[in-house]
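Values quoted throughout were computed directly from the atomic coordinates according to the rules given, and no laboratory measurement underlies them. All values derive from a computational prediction rather than experimental measurement. Cβ atoms are built from the backbone, for glycine too; each structure is taken alone.
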Structure P
């Protein structure tokens, strides 16, 4: 299996930072200057992302960050549902002490964010806080899947996780100005880490399956709400 090029990794980090939004054109010249790599490296990275479904080349126009359709989002969730629970079970058999520490490190960071949010006295987490949580959740899931020791599963789920994050469809997280129980969110991650640490593959699988199914339901609900809000806005403007 080919490894990811440095240009691809830099571009993926740039996208995950929220610098681009779905539908935005990806200029190879601008990206090369911003990322400090050559235009051929950018083009190679964009070709790889096109194969993964992250970007869409449009003839005579350019390369654009994809919009997610509902079917696309449902397919992403179905693939996660098919792979991630078993990956959690495999991780319980194969995880190393270093990887266990990394899982707990993510849990500690989530706890830190929880305490910061409580101390702020604000009713809702900021977009920046939600982005931090989203990145930590992505890291946690990828750590679990990497610990499973199956590079094909890791690469597949990594791509789907990245897509979901890029499209703003992190099913477990609310939108801006919506309540979130950060304590419950952190406790799930800690419970998963403990199940894997004690080598309880069935418990880890059950926790992940419940988590992914719930995430699918919430993600599709959020997607439908976003579409309804957009349709309503368009109708108001037309009228």
Structure Q
């Protein structure tokens, strides 16, 4: 039976612009054992930009090897067919607009939180007021923090939590760990859940999502979480590795 591997990027394959040691060899090894796709919640860059980075860092990949939150959210929003307001980067908003999503703060029925380091008070205040007026809250990436080459930074989940508390609205996450994301990933892989693995550094995004969806979960301690965090987050991975370079000790 063919194996399938969903591999996170930030904190698993790279930190910032630095490829993690042994990542290329590990990916080549996994490709010799089955099908590999890269699964990221990154919501500030377009799929093409992410793909270019993967290749620039020395990993061979095509668009058929990558699943970003953008693809899953686009499918969801097309089915909703409602005016949206985005807190995200301009190129992400332009891409959604070009793909048929109507973006306008006036009368928006859906607020979509992506990630933009340059988002300001007005961006989140507008989102807050729309939510009070009845808009739904959709989240592309709900991570509280994210790993970078210079350490850990605040993630979009920090702002989502604030909006939830202020408005009483419960957000719907479309990226990891949601079923929407994992269903899309499984369609790309075409493998059986029993032989499918999620490899990632985040217990609440990668590992929790995999566990709830019923596939194998592998935590790598090269990013957001480590073994000591398992009890704190109350999420138990099937396997724990120091980094992806040690993957051959699990996958035979």
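For the reader, a short list of remarks on this structure follows.
- For -0.75 (log10 I(q)/I(0) by the Debye sum over Cα atoms at q = 0.16 Å⁻¹, for residues 26-129 alone, calculated) the corresponding structure among P, Q: Q
- At a computed -9500 (helix-only ellipticity at 222 nm (-39500 (n - 2.57) for each DSSP H run of 4 or more, over all residues; to 500)), which of P, Q: Q
- Which entry (P, Q) yields the derived value 0.75 for FRET efficiency 1/(1 + (r/R0)^6) of positions 50 and 146 (r between Cβ atoms, R0 = 30 Å, to 0.05): P
- Of structures P, Q, the largest value of FRET efficiency 1/(1 + (r/R0)^6) of positions 58 and 210 (r between Cβ atoms, R0 = 25 Å, to 0.05) belongs to Q.
- For FRET efficiency 1/(1 + (r/R0)^6) of positions 90 and 154 (r between Cβ atoms, R0 = 25 Å, to 0.05) computed as 1.00, the structure of P, Q it came from: P
- Value 120, calculated as volume of the Cα convex hull per residue in Å³, assigned to which of P, Q: Q
- Structure (P, Q) behind the derived value 0.9 of distance in nm of label points 7 Å out along Cα→Cβ at positions 34 and 218: Q
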